[in-house]
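Multiple structures follow.
All of the numbers you see were taken from the coordinates with simple rules; none came from a lab. Values in this document were obtained by computation on a predicted structure and should not be read as measured data. Cβ atoms are built from the backbone, for glycine too; each structure is taken alone.
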Structure P
Amino acid sequence: MPTYNKTNSELTFNFKYPDINDPVLSELRNIANITFSPGASELERTKVIIGITHGLFTHNGDNEPSSIDPITIIKEAQVGMSFRCVEYCLLANALLWAYGIGSRVIGLKTSDVETRKYGAGHVVIEFWNSEIQKWVMCDVQAGIIPKLEDMLLSSLELGESINDKSLSYMSVDNSRFSHDGMFKDLSSYKDWVREYLYFFDTPIKTTFVNIDRRKEQIAMLIPLEVSPPKSFQGMFTMNAIYTHSTLDFYPKLP
């Protein structure tokens, strides 16, 4: 199992998060028009928002929208198009910010990300839950939030707990998990996702327009005594700043 530096910080990333008054977020609220039950907790609202994103389209790992931005994704999904895990997460991330919940897109990558020809990465999100003061992972494509007993898990914590018999999950609203054919149950999901829980990355600046995942600067958490990967599937060089420190990768949301 890979190990990471949990003792000290190695550098500061200065993550840049969006302005909640961004006009893109206002337009998204108008399009999505999401309502919540009176008195809904932050976690309950988060599950509603991600559940709506999860239910907008089915997964198609080879299809992309005409433009990589949340407005285009939601409009094209509403007319029947299907997209990748990337689009699930870009849209969920933007919708969460639109409704006042901080989040970030997380790239999960295999140990052989530089040489594997296909399927070396998966994309999820982490949302900041102010009630428990931590980053929590959600696989938007699968429609689940991992947990260990009562503790909601980050992406890194999922990797550390992947073999724990107490590992379970919380479903987002209207989750298709175990019903859409890709995953029969938690066991099949664990078998599939475990190889992606090696390198973790996230954009240093969260933006909603002109998104180019090949060029955006990312913070990458890498295991101790491992050479940092420079390219993705041999297709392009990653614009990454590397750390072994979980303290760097998991700062509190301001």
Structure Q
Amino acid sequence: MRTIAATVLALAFASCDGADEGPREVLPDLDQVAPRALSVIQDDGRERLVFISAVENVGRGALVVSGRRAETLGPDMSARQLVRRADGGTAEYPMRLRLEFVVSETHRHWHLLGFERYELHTTAGEPVGDDRKTGFCLGDRYDARGSVRIPGEPPRPVWTQNCGKNQPERLRVLQGISPGYGDDYVPRLEGQFIDVTDLPAGRYVLVHRVNPEGDIREASYENNAASVLLELRRPAGALPEVEVLATCEASERCGT
């Protein structure tokens, strides 16, 4: 296991700039993608606004999170962010975020809690709903820029493990997102929704926010929120309908 972890880390950091000049730390830059593929479904007698969420790493350094615990009796793991230094070394930073082994219909692996947050606001900014998402298994799910390579991007996905799937006894877990890659979640995954059952028709702003507590060290925090302005309609005798009126890739106040 230690050999595998060392190999993964070496690959994750292989493309980082190791020259003496440049930043002391080669940091990730998490870019929140605006919500898309919105719809309203009915589940367990409730109306749920569902959507795709995605986060891309546009920085020069990989996001690497190491989870660990001393024994299998505890329910969760503490987390540390591993950051590559420009001189080739690695720094470790304790995180407030935790990892938890989640068992549900679509998940059975170690989740990083609190990585991303979904919020629904009125156009005046008043919160009217939030998500039930339990956490995230980070990985290189897709190439964020296709054939366009960014500095530090590895030639192939590095983080392809499934976060200790079916292994609740694990004492160590590594997960992350390489430069140039993104991690996305399709609609209707466990917890990926906002309940709108009691919400009247009208215009609302759906905000997706990565690293909401600022616990992850990044090169920039200016692109950590994205949003859409939506119209929620309630036709008689039918499920609510939702239409996206505007998309704001770098703002939490879309159309307001």
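Quick check: 3.4 is what I get for distance in nm of label points 7 Å out along Cα→Cβ at positions 46 and 78, calculated from one of P, Q. Which structure matches? Spell out each step's value before the answer.
Numbers: P: 2.7; Q: 3.4.
Answer by label: Q.
When helix-only ellipticity at 222 nm (-39500 (n - 2.57) for each DSSP H run of 4 or more, over all residues; to 500) is computed for each of P, Q, which one produces -1500? Don't jump to the answer; show the numbers that get you there.
Details: P: -7500; Q: -1500.
Answer for the origin of the read-out: Q.
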Using mean count of other Cβ atoms within 10 Å over residues 110-117, single out the structure from P, Q with the greatest value.
Q
Entry that produces 3.3 once distance in nm of label points 7 Å out along Cα→Cβ at positions 190 and 214 is calculated, selected from P, Q
Q
